[in-house]
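What follows is calculated from the coordinates using simple rules that are stated; it is not laboratory data. Here the structure is a predicted model, which is why all the values come from computation and not from measurement.
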Structure 1
Amino acid sequence: MEGKFYTTTAIPYVNAAPHLGHALEFVQTDVIARYQRLRGKDVALVTGADENSLKNVQAAEKRGISVEQLCEENAAKFREMADAVGLSYTSFQRTSGKEKHWAGVQKLWELCSQNGDLYKKKYRGLYCVGCEAFLEESELVDGMCPEHKKAPEPVEEENYFFRLSKYQEKLEQLIESNELKVVPETRKNEVLSFIRGGLKDFSISRSVERAHGWGVPVPGDSEQIMYVWFDALGTYLTGIGYGADEAEFGKYWPADVHVIGKGILRFHAVYWPVMLLSAGLPLPKNIFVHGYITVEGQKMSKSLGNIVDPFALVEKFGVEPVRYCLLSEVPTFEDGDFSERVLVEKNNNELIANIGNLVNRTMVFIRNNFEGRVPRGELNAEDEKFLAGQKEVIGKIGAAMDEMKIREALQHVMEFGKNANKYFQDNAPWELVKSDKGRAGAVLYLLANQAKDLGILCAPFLPGTSASIFKQLGLESRGWEDLGSLSVKEGHGLGEPEILFRKIEGKKEQQGPAPASDQEAKPAEKPLEKPIGDKEKISFAGLDLEVGEIVSVEKHPDADKLYVEKVRLGDGEKQVVSGLVEYISAEELKGKRVVIVKNLAPAKLRGVESEGMLLVAESREDGVEVLEPDAEVGEKITMVGVAHSPKEEISFKEFSKVKFKVRDWKVSAEGKQLFSGNKLLKTKRVSDGKVS
């Protein structure tokens, strides 16, 4: 069907929880799917859980639980991980599903059998449980499986076999001609070398006894269970309805691209296509083969203790910086290294500089100088030349994505953002608005449309960022066809500015002012080089305000009007004494997200040490209200245009010099609005008042 696109991740074993390598594959597949949706295609994306393997049986035995329980637990974790990294799947297919999966793979078996390609015989061989495959002696390295570094087990039993040798010539021709395209070229050559070495028939079933009865029964033979790869590969069919919904299957098959890791290339580029040929089904068009992730130069390994948990990574840094680091740092088709240090650097120096600054400065400038409405002025020759250059960059992005060169495409997206930032800087609208507001309007009109284009270009790679850009622009998301157009019209009302990326603090960043590329450090309407004033450095820039959660509240032992609260922060707990007894009950206070002055010098209040201060808003009309930021624990309270370099410790007198206010439910300091994470810091009850 023209206008459809079907892609898949590999179907991972669920013998253990997912790791960062799985996250990489899920994110790469998601980029491909989202790009095709952006181009107007009807996209299906299938992922799932491979549950019928001996690996899972052995893992369950080791834990002393049933295989069903193990699969239930770990399949749920893989689905959670898919959601956590933003995989836009249309089907999560579990191979234990009798109704949705078994009927389809049994139908596939029967078609291959009817074609005369299945037979039964006794066999003795070396079986690698890690690979779930028999290996030849010639494939071993020092007697070990080269992939899993373990000696395979000798196995002897009666199994069904597939006549793989029958298809050697046909398969070689299909891959050589790119009718079945394997990318990159190095992997294509690897497959061809394997095929030319001579294909041997392979076992496609296991005894019920050895599989402990776990798996898809072989049609017509109650003593045999389907081989895991025959079963798992069939998920690419059953995930779109094969054997259950033939109309849905007919709509999407054949697959446009299977995304897999290099360790399972043989199964996808040799076994899978011949199974389809035997069953009379069309072949997939592309097999996309990625490498492995190393951590600080070493392959992830439980024994080395360097397995990276994707859940912890997303929770710590947020999904967008994690996606960006995986896609920009790891080569699309080769092995690549990952480290948290690089993730932090990329967030602070690339995402903030090339995307965050452009959108934030454009939005804030239009709000402050053009009443939040897109201005219009006549574009000059230099503007047209700039737009022509940006259209060339858009062309490069599309060309790279059409070849699934994800990293290269993302580099060009960053190039687009960098060019737009340079245009902003070169045209200096903060100066133009004083001398030629018409010209300033033309510059900002063009920049609003550049922000729109950046929102479109980010959609496959950073979908949350894209959604936020369009929200700030006050627009529905646009498709690829809108790129390069000036479709954000004069007079269009923009939404509320938000900071797209927060600076990730670390020891290095806390030693001095933030770098010039930091989104939070750049004035929205002034040259980037202009330094922050001394007054700001002495006051707000020296504060360390952080979001915390009150975990316990007790009455002060010697003061009726004071509470003693334990507050969870990003790096531990602090004890805070507050005078809130008259205004809020302990029950209401417990569990609240609050703003803590984290670097306030400890002080004893009626004999109990207080290690910080909790901020509240107050007014005569509305009373007292605890500031409740809409942000995660550990997020910093920030101000656009200020490079934060908190002092190690400040006195209450120093803190009191900072003038906090509430106006129209928005909290500001020294006349500038504050943000919690990437959202405005707002009150709920106090509309106008002070903060203390």
Structure 2
Amino acid sequence: MTTSPSELLQQHPHVELLTLDFFDTLVTRSVAQPTHVFGVMEQELVSRFGSRWRGFARKRVLAEQRAREHSARIDPIRDISFQEILIELEKALDLTRDEVNFVSELEHFTEVQLTVPVAFGRELTREAQLQGLKMLIVSDNYMSSRHLVEVAHAAGYSWVTPDHIVVSCEHAGLKENGALWKQVIAQANVAPVKVLHVGDHAIADGEVPASYGIHTHVNSDMRRVHRDMHNTSPAVIPLSRLEAHIRDQRAGDQWDSALSLGAGLVGLVVASQVVDALRVCEQRYVTAVHFAARDGWLAHQVWNSLREKQPSLPPGSYTAFSRSVVWRSVLTTMTPEIARRFMGDDETVTLERLERRVSCSLRANVSPSKVLNADEARAILVENATEVVEASRSLKQRVLGYFSRQGLLKDGHHLIIDLGWTGSTLADMADLLRSEMGDRISLEGRLLGLYWDASPNRRRLAMTGFAMDEFHPNDDNLRLLGIIKLLEALVTAPHGSVVDYLDAEHNYEPVLAETAPEVHAYTVLVGDVGKHAIDTALAIVNGTHPSGVTANDITGDALWAAMMQVGHTPRPDEVEALSVIRHVTSIDHEGEGSPIIAQPPKFPRTFPPQQLTGVYDDLIRQHWLQGTVSNWTQRKGASWIPSVMYAKWPFLHPHWMNDSERI
């Protein structure tokens, strides 16, 4: 729990002057980080003046970077001004003088419009006024004191005048290099020991003023949602507004990663699944909407809530099927190649477990409990080809019985809502249903994302990738592959995967495989993520979310940006929270699975760089790639590995937006 303002001042009874950082201490924005202001500006510029302004937000970030680099070469002590940034932006965008003036005015206006007070700072200044303390605002900022006064007034700090502000761009130095603190001490005419400074930056607001004898207090609550500043565009704004709302909601309290994940990224994912289905239903008649287990569990809850108020919506089923069940149900032969699909190369199983995988008894001259390697298990399957194929025929009848129960055999057009990623399971499912129903039914897959292996399956099933499809750039395909384990772990249900169905007498009830790792993850984290996601998605779709995000903000680009913000540039608290998750991917959904945050090599300092390709292949197939790389960056002795990986595989770099960004 954060120290309260009154407690803080009580701890410093001899203080005569209270100095305050400005942004993230007194004021913040209704977006998650400073550069997202430029994303809001880009929306306005494109809306008013057209596509020429696409990419403005990123170019604005780069213009400031160039201005700082140029200034540092001349004088490393001073800070830049807004005018210097505008000069760089003018050159980069080939702007006219009128356009420069408009951009300048728009940035000032947007900053004011997005301004909200920080609760801690507001309460602290009120308490200081009651105690008769003098106050000064000390800010490292390129904006003038006149502009900061306007922002302060917009946030409710009506007492602020230019005389209350010491800003770096108007003086020859910064807080961080100490030059601005010399100015503050001289201007205030108060001994440093009688000054208390409150800010959000550990160095500029903590270590440096403390070195001058000033008392300090660092409150970084508002920084909790900061990520890489370069990744900014209009597409980022929906998640940014959600994360800003969460930040303000949890200010001064224990940070809740389940809330930030569920009410942020996962809430947007679920809202996108529902909004996409609603838009299809507006365009054409839909017999039913089927939410795939387990990826559609959360969206199904939202859909049912909507139907209570809108009964005209098509019925929505929650339908349990899995890759292994659908694939096995259409098997008509057993060859050595097919047998490979039942066993991973590195897997070992007992005969008993192998029998569970194929739902039949197997003839073999081995003990039921003997551990078999992949080659031994595959050989047994081929030797029992007749039994395995017959078991598949029986499974097919149970699958069709269950699908009929769920309404999938009704005449008409059916939507299948799933996460992704190649569409092979949905295509197998469509083949199976069409073999029974012919042209009386049609199926359409609505998927969060599709990557390059999806193309062959489009010949069997109409599919749409909402946030991503295989026709997007290669780097985006790789980025999607790197976060699949994260998304599957978070967008899930409180039950295991389906491995079979009971017979007609038992209404074809799904048989679910419950695994201890998944139950544990759901208990300690994932269950709470899902609850927050349902609440958030429902509020977005109904247009009642406090952040202002509505269904109109839900686009493929917005969801892609949200996936990348969290999945590709995770914060340390997210990586730490998600380290409890193990992802079970075996065909029978048994075993301990793999941790989505992988451990670094056992002896990282001496790990041979030439073996990193094998490490990369394992991470992208079995783990959350970027979460793992981010974790290793913080690990003593292992931080060199991410550096080499960034050089070898540039798509891993935190700057997921580039010149070919899909805006």
If you rank structures 1, 2 by percent of Cα pairs over 42 Å apart, the highest one is 1
Looking at structures 1, 2, which one was relative contact order in percent (Cα under 8 Å, 6 or more apart) calculated from, given that it came out as 10? 1
Value -14000, calculated as helix-only ellipticity at 222 nm (-39500 (n - 2.57) for each DSSP H run of 4 or more, over all residues; to 500), assigned to which of 1, 2: 2
